[in-house]
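Listed below are the structures to be examined.
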Structure I
Amino acid sequence: MEQYIRKAFAAILEKIKSGDIREKTVKCWVMAAQEGGWKPGDLENIPFTLLTETKGIDLIEHTVAVTLGAAGLAKAITETYDIMPFEINWDFIYAGGLLHDVGKLLEIELVDGKYRKGHKGRCARHPISGAILADRVGLPIEIVNIIGCHAKEGEGRPQRVETVLIHQADFATFNPMVMMAKGLLIEEGE
């Protein structure tokens, strides 16, 4: 599983300057996969959400898109603002983006060929289980904040700026899918 994770996220992992954060990010994914009972290759089939039709977009693709989206937002801010009102930690952007949904490996299960929310997922949604995993492998508490607060669990809670950027990138990839399913997404020529 470790080799699979390293390959799937290679381009982003190499951007993490801290070797400790990089290795613990990989370790967190491996631990989640093992505890969830997933094997290499399984992750490319897990839908990134169970809340709407995903049109075949899997958890790995979603994770990369959210991470790159958050990094794009951070880059736009740092390249545009003459005076930065806050600091952006790039290692936190990349590791937090890669880990924001790692808890889904515990939340989701495959039964009779169908993905569903399992018992662990009903007890603790992925932001909670992912934050616990990150803490268990010794990632910085700031990354735990990113994972634990990237979704509704973070509403009204103190957050890192990286948490906000990852939240925005996450919902920028999720909301159009929900709108499409509800017939609310206006497409070209409509």
Structure II
Amino acid sequence: MEPGTLALLGGSFDPIHIGHLHIAEVLLSGAGFDGVLFVPAGAPAHKPQRRLALPEHRLRMVRRAVRYQPRFAVSDIELRRQGTSYTIDTVGTLHERGLIGDLPGLVVGDDLLADYRSWRDYRALASKVRFVVARRLADQSARAAALAAFEYEYTQLPNLLLDISSTEVRRRISHGESVRHLVPEPVRRYINRYRLYEAVG
């Protein structure tokens, strides 16, 4: 993959599910990117309230999920960093290491746009990336308002709005319900092997 054609797809991936993979595929087929770099978050700035699965588990699940797509790659940069993960730091370090080129794509859910001014150094971040907004909001008026309030240029990703979330996957597992076809099969087997999420919501 050429660094300048990458899109960065970050998240806690706790666990990664087919919704994440769908967005990644649309980045390739509908947004003109040649590759997608998945970046599992270490300590997400906007999700401090919940204890995540161990970093090694989340990293292994993402690697298993993308193993057979040569245009997908995974970075453990945030998992190795101490403290809270900030996107501006991740982008800067990836660029310094030559892993991304100038202005990589950065995927942001439309549900996060309302709080973009709370992002660490958001103005500097906007100068270093191309924002790609993925559809997450079902309410069209809320989505329109979020997009209208966002002051930077962006590309709208033509992804489907899939009614699946990591929260729902964890809930189903904790209640003994099946998650087959909600997560990639290698991920489902990994979760079963290590009995992840059995006692969480």
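When FRET efficiency 1/(1 + (r/R0)^6) of positions 41 and 89 (r between Cβ atoms, R0 = 30 Å, to 0.05) is calculated for each of I, II, the greatest value falls to II.
For distance in nm of label points 7 Å out along Cα→Cβ at positions 17 and 57, which of I, II scores largest? Before the final figure, lay out the partial values.
Details: I: 3.1; II: 1.6.
By distance in nm of label points 7 Å out along Cα→Cβ at positions 17 and 57, the leading structure of I, II is I.
Structures compared: I, II; top value of mean count of other Cβ atoms within 10 Å over residues 121-128, i.e. the largest, recorded for I.
Out of I, II, choose the structure whose coordinates give percent of Cα pairs over 24 Å apart equal to 39 when calculated.
II
Please state which of the structures I, II yields -17500 when helix-only ellipticity at 222 nm (-39500 (n - 2.57) for each DSSP H run of 4 or more, over all residues; to 500) is computed from it.
On the way: I: -17500; II: -10500.
The correct label is I.
Bear in mind that the values in this text are calculations on the coordinates, not laboratory data. Quantities reported herein were computed from a predicted structural model and do not represent experimental measurements. Cβ atoms are built from the backbone, for glycine too; each structure is taken alone.
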